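I've put the structures underneath this note.
Each reported figure results from applying straightforward, stated rules to the coordinates on display, with no laboratory input. Only a predicted model underlies this, so the values are computations on that prediction, with no experimental measurement involved. Cβ atoms are built from the backbone, for glycine too; each structure is taken alone.
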Structure 1
Amino acid sequence: MTRFVVINPRKRTVEAVTFDDVVQAMASVGLASVDHGVLGRGLGYCIYEHSLFVPPSEQHYCGLGGHLIAGPAVLYGFDHEGETVDLLLSQIPDVTFYLGVNDVEAAIYRGEIERPFIAVNGVRHWEWPQPAPNNWM
C-alpha cells in the first residue's frame, strides 16, 4: 500500500489516502485519461489531460507550487529511480483554492501561479482561459 495525496478543488479538500497504486488513487477521484507533471524533486502529480480546456464556468481550480491545477489531482512521491513512494501531507506545498476565473486571474497577476499556455518553437498557440485550440481534443 502506498500513501498519496488527493486534492479536490470542487470540495476544497486536501487529504492523504492509501491505495495499492496510482491507478487506484486516480480512480478514487474519477481520473482516467491523465497527464503527469512534476512539482519538485520527488513530487509528481496527475490531472485530467484536458482539464484546463474545460470551460472555466464548469471547472474548479487551485494553485499548487506556482501551478494552476484544474479539477481533482493525485499527488505522489517518487524516488531517484522513479519508483512510487509514500507521500505525506507535510511534503506538499500549500494549496490555495480559487472561487473562479476572477480569483485565478488575480493570483496570476500577483505572481502566485503562472498562466498556463501551449507554445511551439517560442510561439504561443493557446493560453488559459481560451477554449481548446482546434484539433486538440
Structure 2
Amino acid sequence: MDKEQLREIVDRIHANWNITPLPNQLPTIYRAWWQLLEPFDPQLIDNIITQLAKEDNWAPRPGTVYRRAIDTLNPNPGPTAPEAWDTYRALAHKIDMGIWEEQDIHPTLAATINSIGGYHLHTNSDREHFTQIYTQHKNKEYQ
C-alpha cells in the first residue's frame, strides 16, 4: 500500500463514522494508521473497513483493522474469546461425563488450557479469567 491509498482509506473511515479531525491532527492520524497497515493490500483493508462499517457503530482503531487483516489472511485464525470459552466448557462437560473423544483443538485454545492447568473453570468470574488468558495468547499471534 502506498501513502495515498492509505490516506484514502483513513478518509473513508472518517466519512463512514462521521469524524471530522482537525487539520493539524491529520499527519499524526495518518502516521498511526501507516505504521500498522502499510504492509497490507489496500483492497483487503478496504473490504475490512466495509465489513466493520456494517458491524459497528464505533470507528475502528488501527489495531482493530490490523488484527482483522491478520485474521483474514490466516487460514486458521482460531475462535473468538466467547467461542473459545464455549469450546472449553463443551470439552470440560465431556470430561465430566466420561465421554472424552480425541479431537483437534486450535493451538491458541490448547495453550490457554495448558496455562490454566485443565478444565476446572466454570463460573462467570472463571470465564473472565479464561478470556484474559486466551486474549493474551491470541495477541501473541499478532506480533
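Taking 20 as the value of relative contact order in percent (Cα under 8 Å, 6 or more apart) derived from one of the structures shown (1, 2), identify that structure.
It was calculated from structure 2.
Please state which of the structures 1, 2 yields 0.50 when FRET efficiency 1/(1 + (r/R0)^6) of positions 27 and 107 (r between Cβ atoms, R0 = 30 Å, to 0.05) is computed from it.
1
So if we calculate FRET efficiency 1/(1 + (r/R0)^6) of positions 51 and 115 (r between Cβ atoms, R0 = 35 Å, to 0.05) for every structure here (1, 2), which label has the highest result?
1
Determine which structure produced the value 1.10 for Rg/Rh (Cα atoms, Kirkwood Rh), calculated from the coordinates; the candidates are 1, 2. Intermediate values should be presented prior to the final figure.
Numbers: 1: 0.96; 2: 1.10.
It traces back to 2.
Assuming -3500 is helix-only ellipticity at 222 nm (-39500 (n - 2.57) for each DSSP H run of 4 or more, over all residues; to 500) as calculated from a single structure, say which of 1, 2 it is. List each step's numbers first, then the result.
Working: 1: -3500; 2: -21500.
Considering all the candidates, the number was obtained from 1.
Between structures 1, 2, where is FRET efficiency 1/(1 + (r/R0)^6) of positions 67 and 99 (r between Cβ atoms, R0 = 30 Å, to 0.05) highest?
Result for FRET efficiency 1/(1 + (r/R0)^6) of positions 67 and 99 (r between Cβ atoms, R0 = 30 Å, to 0.05) over 1, 2: largest is 1.
One of 1, 2 was used to compute Cα extents along the principal axes in Å, for residues 43-90 alone, and the result was 36, 25, 17. Which label is that?
Of the options listed, only 2 reproduces it.
Identify the structure, out of 1, 2, from whose coordinates FRET efficiency 1/(1 + (r/R0)^6) of positions 3 and 75 (r between Cβ atoms, R0 = 25 Å, to 0.05) was calculated to give 0.25.
Working: 1: 1.00; 2: 0.25.
Corresponding structure: 2.
So distance in nm of label points 7 Å out along Cα→Cβ at positions 59 and 123, computed for just one structure, reads 2.4; which one of 1, 2 is that? Don't skip to the end; give the middle numbers.
On the way: 1: 2.4; 2: 4.2.
The correct label is 1.
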